[in-house]
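Bear in mind that the values in this text are calculations on the coordinates, not laboratory data. Being a predicted model, the structure only gives us computed values, none of them experimental. Cβ atoms are built from the backbone, for glycine too; each structure is taken alone.
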Structure I
Amino acid sequence: MNGMHLAELNVGRLVAAQDDPRVADFMTNLNRINGLAKRMPGFQWIMEGESGGGNTDTAIDGDPLFIPNLSV
């Protein structure tokens, strides 16, 4: 290992509000998918919102449909 880390920023835009049935599967599975990521070799850190499992609390440019994912 060379002591370096890779940071990745993804920004997605939901097709509907977080409480809308059209994004229910996505919202329901955030904790499960992030939990899998945290157990992977090389995992260092993931930005999480106050709710814990994902960073859906952070709206980009004031738009709650834009949600970021930042991990190392």
Structure II
Amino acid sequence: MNNAQLAKMIKETCKDKGISVSKMLSECGIRKGLIYDLEKRDWTPSVAIAEQIANYLDCSIDYLMGRTDNPKSHKK
């Protein structure tokens, strides 16, 4: 998966949960340019940032990365 696809999954998951991307980033303390950087600059987020986003959206990093269709793959 490339970073643009990661940005798309983040946006789609936010939409599915009724949360704006801007609100999610703000509440996670992540700079608002993250999505732009993923889409346009092919910037790769740190594991810590990916984990923050996944935790906030209550899904797995693997789900956001497109490795599984199950958003709860990290739950037991």
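Summary table below
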| quantity | calculated |
| --- | --- |
| Origin of the derived value -7000 (helix-only ellipticity at 222 nm (-39500 (n - 2.57) for each DSSP H run of 4 or more, over all residues; to 500); candidates I, II) | I |
| Answer label among I, II for the case where semi-axes √(5λ) of the Cα gyration tensor in Å, calculated from the coordinates, equals 18, 14, 11 | II |
| Origin of the value 41, where relative contact order in percent (Cα under 8 Å, 6 or more apart) was derived from one of I, II | I |
| Label whose coordinates, when distance in nm of label points 7 Å out along Cα→Cβ at positions 22 and 38 is calculated, return 1.8 (choices I, II) | II |
